[in-house]
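These are the structures, in structure tokens.
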Structure 1
Amino acid sequence: MTDKLNINQWAEEDRPREKMMLHGAAALTNAELLAILIGSGNTEDTAVELMRKVLDGCRNSLSELGKCTVDDLCRYKGIGPAKAVTILAASELGKRRKEEEPARRKQIRCSTDIYDWFHPLMCDLPVEECWIMLLNQASKVIDTVRISRGGLASTQVDVRCILREALLKRATAFVLCHNHPSGNRTPSTDDDRLTQSVAVASKTMNIRLLDHLIVTDGGYYSYADEGRL
């Protein structure tokens with residue numbers, strides 16, 4: 001049996017580490033960047049070729065790759081638990097980096113701004129979570145807080161917890177946001193009921209509910225855009 005091809009055995013032009021040092025990370029393909037992480041391929045494929053196969057299986061989507069499990073990745077010859085965990089750790093770091101980007105008190109102007117903020121937090125979640133985004137008078141983000149975490153189809157939300165967080169952070173407005181892991185962005189009867197309850201309670205406390213977004217991986221539903229707030 002032939003030894004696995006490692007990076008040092010590749011042809012000069014197929015060494016992503018050297019390519020990155022010469023030309024920078026932006027010059028590398030996704031497969032080449034991932035190949036640096038795993039270090040070696042298998043008896044048939046270089047690490048780059050192996051990662052191309054993995055990406056093909058994920059429709060060439062890094063978002064889909066991040067949703068894989070260790071078992072999913074270990075189905076590929078040449079990827080064991082250690083390499084699989086390395087790939088998923090890198091995916092998580094990329095997601096966390098994106099989460100940090102809005103931390104500069106971003107001003108929220110529309111539902112797309114809300115979606116762009118919450119999508120990295122929610123795109124890979126296997127269950128429903130409900131979050132709030134707290135805003136100041138200028139509609140700039142004060143903080144985001146997870147209110148609840150539930151099952152595949154629903155999560156229980158306590159309206160009092162939402163108002164408590166808004167009062168503690170002295171928010172003058174807030175946004176409600178939760179995900180639908182099913183990918184169906186249509187609001188349920190429970191979603192409508194929650195929106196109405198929160199809207200009534202927040203009005204009593206003189207805190208504005210600006211929107212309620214239902215986030216899926218690739219789209220969203222906005223109660224405000226639909227004229228339902």
Structure 2
Amino acid sequence: MAVQFSAEPAGAVVVERVPGVTGGELVLRRAGADYEIISNGVFLMDTRDGSSEREMVRASLSALTGRTGLRVLIGGLGVGFSAAEALAHEAVARVRVIELEPRVIAWHSGPLGPAAGHPADDPRCEITCADLVEWLAEADETFDAVCLDIDNGPDWTVVEGNGLLYEPAALDRLAGITAPGGIVAFWSAMPAPGFAALLGQRFGGVATVSVPARRGGPDVVYLARPSGA
């Protein structure tokens with residue numbers, strides 16, 4: 001995922017333009033061999049790379065070395081790189097993905113499917129169409145790794161309401177669904193020192209992973225292990 005305002009690049013073709021669940025416009029467009037998702041005029045993600053999304057999952061699972069039968073929660077389906085990375089790990093038994101936009105899910109049965117190797121078709125993968133903040137309020141299962149790639153991170157939310165995910169109440173819910181010894185990871189398009197400090201207060205410690213981006217500053221992954229987990 002990357003952050004930039006979306007200008008229509010030369011040769012780009014709009015594949016579908018639909019109203020977003022929370023208002024505004026959601027666009028899937030093709031640029032050469034790649035696809036891009038635009039929300040409310042802001043570039044969210046594309047199929048060109050995905051290295052930081054994959055690193056978020058790799059770093060999380062690396063923190064669980066020696067464990068098997070892992071249950072992974074992915075917040076945000078996007079173009080599927082995070083889910084695909086989890087499913088590729090031999091220790092992962094189940095992946096649950098929470099995605100707000102039904103058209104994003106539908107696009108994985110069409111043009112987005114090949115980009116990440118059709119993770120939605122893996123029998124270990126369950127995709128739920130829901131608002132993650134609302135879903136967390138009712139969740140009654142636990143996960144060994146919780147990997148959240150929602151919007152552009154805590155300091156740049158395109159969709160109103162996503163900011164709630166980075167507030168203390170949601171962090172408490174995330175801690176509650178993390179199994180003992182588990183890990184929670186947050187993707188961000190830029191450093192978010194205030195959020196990192198909040199994680200440190202709520203979870204007791206934070207590791208930061210910087211991943212070079214194609215343009216601009218690095219993407220950032222924050223890893224935290226809930227106290228007592």
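All of the numbers you see were taken from the coordinates with simple rules; none came from a lab. Worth saying up front: this structure is predicted, and the values here are computed from it rather than measured. Cβ atoms are built from the backbone, for glycine too; each structure is taken alone.
Some points to look at:
- Per FRET efficiency 1/(1 + (r/R0)^6) of positions 85 and 197 (r between Cβ atoms, R0 = 41 Å, to 0.05), the highest-valued of structures 1, 2: 2
- Read-out relative contact order in percent (Cα under 8 Å, 6 or more apart), computed value 13, structure in 1, 2: 1
- Each of the structures 1, 2 was assessed by distance in nm of label points 7 Å out along Cα→Cβ at positions 29 and 181; the largest value belongs to 2.
- Source structure (of 1, 2) for helix-only ellipticity at 222 nm (-39500 (n - 2.57) for each DSSP H run of 4 or more, over all residues; to 500), computed value -12500: 1
- Test item: distance in nm of label points 7 Å out along Cα→Cβ at positions 141 and 157 calculated as 1.8, pick one of 1, 2: 1
- Structures 1, 2 were shown, and distance in nm of label points 7 Å out along Cα→Cβ at positions 93 and 133 at 2.8 was computed from 1.
- A value of 73, 35, 28 for Cα extents along the principal axes in Å, calculated from one of 1, 2, originates in structure 1.
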